[in-house]
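Read through the structures below before going on.
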Structure P
Amino acid sequence: MLARKPVKAAPELELKFQLGAGAVEALQGEAFPLAEGSVAQLHAIYFDTPNHALRDGGFSLRVRRKSNSFVQTLKHRSGGDLFQRDEWEIETAGPDLDLAALEGTPALAAIADQPLSAAFTVEVERRTHVWNRGATCIEVVFDTGLIVAGERQEPIAEMELELLAGAPQDLFDLARDLQAKAALTLAFESKAERGYRLAGHDGVAALRAQASAVLPDTTGEEAFQQVAREALVQIAGNARLLQRAHNPDVLHQMRVGLRRLRAALSVFKAMLDAEGLNTARAETRWLAGELAEARDIDVFLQRAATPDEIDESPGRAAFFRALRIAQAEAYERALAAVRSERFRTLLLTLAEWIEVGGWRRLANDEQRALREGLAADLAAPVLAKLDRRLRRRSRRFLKLDAEARHDLRKQAKKLRYAAAFFGEAFPRHPKRRQRFVAALKALQDQMGELNDMAVARAVAMRAVGRRSGELAFAAGLEVGRLTGEEDRVLEAANAALKAFRRIKPFWPSSDGRNEDLNLSRARLRSV
C-alpha cells in the first residue's frame, strides 16, 4: 500500500557541476568506469500554478517515473543556503499529482486556491556511482538528457556530488580532485530553474541580486554566508547566461554580483581569515578586470546618439564601426574568462571558503565573537565608519579631480551595498532607513553619470588609437555630445551629496543604546 503522507527526507548536501566538452569521457574512464555504475532512465513532469507561484516561493514540485514506479517530490531551498534543500517525497500510483500529499508542507500557502498543471518535462539518463574513502561516502551522479517546454528544449550535461556520510570538506576535496581531471563548472541553477527559464518565466533575462534577509537575530557567520552565497549565485548564473547571448544586462549583473561580493569582503573583513580573504579579493579583481572593457563600451553605445537624431557622417560611421569591433573583441575576452580553468577554480574555491573555510575556525576572541555574535553588532560600526568617510570626503566635492570623484563613488556604492545587506537587521527606524537608501541611490545615480562621462573619453581614445583625421574628429564630437552637460551633472551630484549629509543614519549610535539589538542579544543567548 502506498504511503499517504510525504516523508521529509534529511536535507541534501550536494554540489552540482556543468560538464564541459569531454568531461563525461574523462571522468567515466579511470575515475568512474561505466561498468561500475547503475543506469536509470528518468522522466519527470514539473507542476506549478499558471503564474508559477511555487517557483517564486523557492519550491519545485515534480512527479518522476523510474522504471514502473512514480515518486512525487517537493523541494524547497530556504535560508540562502546554496547546497542544502528540504525535500518531501511520496510514492504515487501514476504520473498525476497527489494533491493530498501537499497537506502539511509549506508549499500549500504558495499555491493557495490556484490550479496546478504541467510546466515542463525533464528526460534524463542517470548513471550513478558510489565513492568511498574511509568513513566518507559520496554519491556521484552523471545526468545527460533534455529539458522540454512546449516546442523548446535544452540539453543537460551535469554531475552531482551528494554527501551520504562524512564531513562537508570531503565533498569539496573530491570536487577539487575531479575538477583537475575535467572541465567542471560549479552551478547553482537546478533543472527546475532551467526548466522555468525555458518555459518563458525569465527567458534569458539577467539574474539580479536577491534582497538579503539579515535579521536582528542573525549571527555574523550566518550573515556573511548568506550575503556571499547570493553574490556567488549571481556571478555564476550570469556567467552561464553570457555564454548563450552577448547580453549587456547579463554582463552588467555579473559585475554587480562581483561588486556585491567584494563589498561583503570589505564589510566582514574583521572576522575573515587573511589567506582566504586575499585569495577572494585577488580572483574577483581579476574577473572584474576581464569584464570591464566590454561593460564600458556597452555603456558608451547605450548613451550615444542614433543616426536618426543627428546627421550621420562617414567619419562617425567609421568611428562606430571601430567601436563595434572593439566591443566584439571585449566580449571575446569576457567569454574567454568565464570559460577558463581559472574561472572554474574561482567558483569552487570561493564556494568552499564560504562554506567550510578557515575563517569559521579562527580562535581569536574578537573574531570568534564577531562570528558567533549578532551581525547587527558587527554591522553598526562598519556602517558608521563608511558613512563618516563618505560625509568627510564629499565636503569639497567640486574641487575633486576625476580620479578622486571615482573613489568617492566607490565609497558611496560600498555604503549602499552595506545598507542593503544589513537594513533589516535594524528594524527600529524603517522610514529613516528608506530615506537613507533613497538618498544614497540618488547620489549614486549622479555619480554614475559623471563616471560614464569619464569612461566615454577613455573608450573613444582606445577605439581611435593612433588614427587621426575624420575618425578622430567624429570621436571627439561624440564624446562632446556625451559630456556636454558635465557642469550640470557636477552641480546635481554636489546637491545630492548635500542632501545625503542631511539624512540621519538608521543604525544605533556607538553607545549601543538600541532596544532591538538588546532584545536580539537576549534571544541569541537563550538559544
Structure Q
Amino acid sequence: MKKDFILILDFESQYSHMIARRIRDVGVYTLLYHYNDISISHIISKKPKGLILSGGPYSVYEKNSPLISKKFFQMNIPIFGICYGMQLISFLFGGEIKKSKYKEYGKSNFIIDHLNHSLFHGIPDQSIVWMSHFDEVKNIPTEFQVIGHTSSCHIAAMSHISKDIYAVQFHPEVKNTEYGVSMLKNFVFHICKCNSNWKLNHFVQKTINDIKQRVNKKKVLLGFSGGIDSFVTAYIIHKAIGNSLSCIFVDTGLLLKNEKEKIFFLCQKMNFDIKIIDAKNRFLSKLIGIVDPEKKRKVIGEEFFSIFQEESKKIENVEFIAQGTIYSDVIESSVYLKKNSIKSHHNVGGLPKELKKFKLIEPLKELFKDEVREIGEKLGISKEILYRHPFPGPGFGIRIIGEINEKKISILKEAENILSQELKNYDIYNSVSQAFIVLLPVKSVGIKGDKRSYEYAAILRVMNTEDFMTATFSHLSYDFLEKVSNRITNEVDGINRIAYDITSKPPSTIEWE
C-alpha cells in the first residue's frame, strides 16, 4: 500500500469516483470502497491518512438507508463528509436532518462563515458551489459549528469543535464548484498532512519492476481485445518480460469490420507476439436463442476463458494470465455488492475455476480510463491506438439487442463502418469519446425505392466523457446526424430508421446492455 493515501467510503453516489480522480490529480493516491465492503479493522490495517464519506441518493431516515457505526469516528484520522456524508455525520452525532424547503440542484452561492478555517485556506469568502440534495441538516450536533451557508441552506458546511471532522452539503469534486479542488487539497495536505507521492511515471516503473520480479522466467498469456486498455497492458508487460508475453486475439465474429486485420497490423508495429484465433462459429453457436444481456456476457466470457485454457496448453511454462481490467470495470461490476451491480464485466471477479492454476496479472486495475490514456501517451504509444473508441469485450453481442445471428451482425458491421467513416470525414472522431450503433429487435415500416420496406430500427449513440464513469451525449450538428442517417438507411440493407440517443450517464449507461 502507498505510504500516504486517502480512503473514500462510497454511499453509491454518481460522483464518488470523481473525488478519487481529483485527489489523485493533485498527487495523492486514493482508494474507493463501498461503505458495506470494508470494516473499521480493515481501514485501520490499511493506515489511510484520511477518510472521505461520499454523497449518495438516500435519506438517513429511510428504511435500509446506508449507515455506518459511530466507531468510525474513533479511528483518530481526519474525516470529511460530502452531501449525504454530511447528513450521515450529523445524524450519528445527534443532529437533525429534514427535507429541504428549497431543494437545491445546481449552482449556489456559498458564503464562508469562518474565513480562517483550515478547510477554506486560500478560498474567497463567496464562491459558486454545486448542490444536489433534497435533505439538509436543520440543527447541527452540539459538538459541531457552522462554517458556511448559502441563501437557502443555512448549514452548508460544518466542522467538529475539537476533532478533525468536516462536512459540506455541496460537491467539491465536480468542476462546477469553483474552489472544490482547493477544498480537497486543503483537506488532503493541510488537515491530513499527506505527501504528494502518486505519479503515473512512478506507477509505471514500479509496475514494470514488480511484474519482472513476479514472473521471473515464466510466461504470461494475455487475452488481447485491441482496445486501449489491452494495448497499454501489453506494452507494460512486454517492457517487463519481452517475448515471454504471448498475446491471443480471439475473433468472435462479433467484431467491427476489418478489426482482425487492424489489430494484427498494430501489434506487428509494436513488436508484440500475437496469435489470432478464428472462433466465430464457436461463439455464434453458443449464443443461439440467448436474449438476456447478462447471459450473453456470461456465455461470451466463458468461451473466451475456454479458448485461453486450450491455448495455454500449447505454450510451455505459462504460469500467468493477464487482463486489461481498469478501476471503472471493478466499480461498475460492484463485485462487493452483486445485487446493485450495474453490469458484469467479463474480466472482473478473478478467474473461473478451470483457470485457477494460473496467477492473474492486472497492471491497470487501480487506474481510471483517462489515467490509462495518460500512461499510454507517456509510453509513446501511437494516437491511433490511444484514441480509438472503446469497444466492449462482448462486442456486437451487447450492441445487438435480443437474439444474435449472422444477418444482424452483417447489418451492424456495415452501419458501424459508415459511422466511423463520417466521424473522420467531419473531423470529429477524436473530439468525441465513444460512438456506435445499437441494432434494436424492432422493425418499422419504411419506403425504399418507392417500395414498402419493413426493416430494423437502430440507435446512434455518441458520448463525451473524461473517465467513462459519467458521460453526456455529444451535441452534434444536424448536418452530421442527417448524413449518417441517410448513408446508413440508403446503403445498409436491413435498417430503415435511425434515432439519436440523447441520454446521459447516469441515469443510463453508455452501452445499452
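No value in this document is a laboratory result; all are computed from the given coordinates. As the structure is a computational prediction, the values presented were derived from the model and not from experiment. Cβ atoms are built from the backbone, for glycine too; each structure is taken alone.
Of structures P, Q, which gives 2.7 when distance in nm of label points 7 Å out along Cα→Cβ at positions 220 and 236 is computed from the coordinates? The read-out comes from structure P. Of the structures labelled P, Q, which one yields 14.7 when mean projected area of the Cα convex hull in nm², for residues 308-443 alone is computed from its coordinates? Corresponding structure: P.
If relative contact order in percent (Cα under 8 Å, 6 or more apart) is computed to be 14, which of P, Q is the source? Label of the originating structure: P.
Which structure, out of P, Q, was distance in nm of label points 7 Å out along Cα→Cβ at positions 284 and 396 derived from, given a value of 3.2? Label of the originating structure: P.
Source structure of the calculated read-out (helix-only ellipticity at 222 nm (-39500 (n - 2.57) for each DSSP H run of 4 or more, over all residues; to 500), -17000) within P, Q: P. The value 2.0 for distance in nm of label points 7 Å out along Cα→Cβ at positions 68 and 140 was derived from one model only; which of P, Q is it? For distance in nm of label points 7 Å out along Cα→Cβ at positions 68 and 140, the value 2.0 is produced by structure Q.
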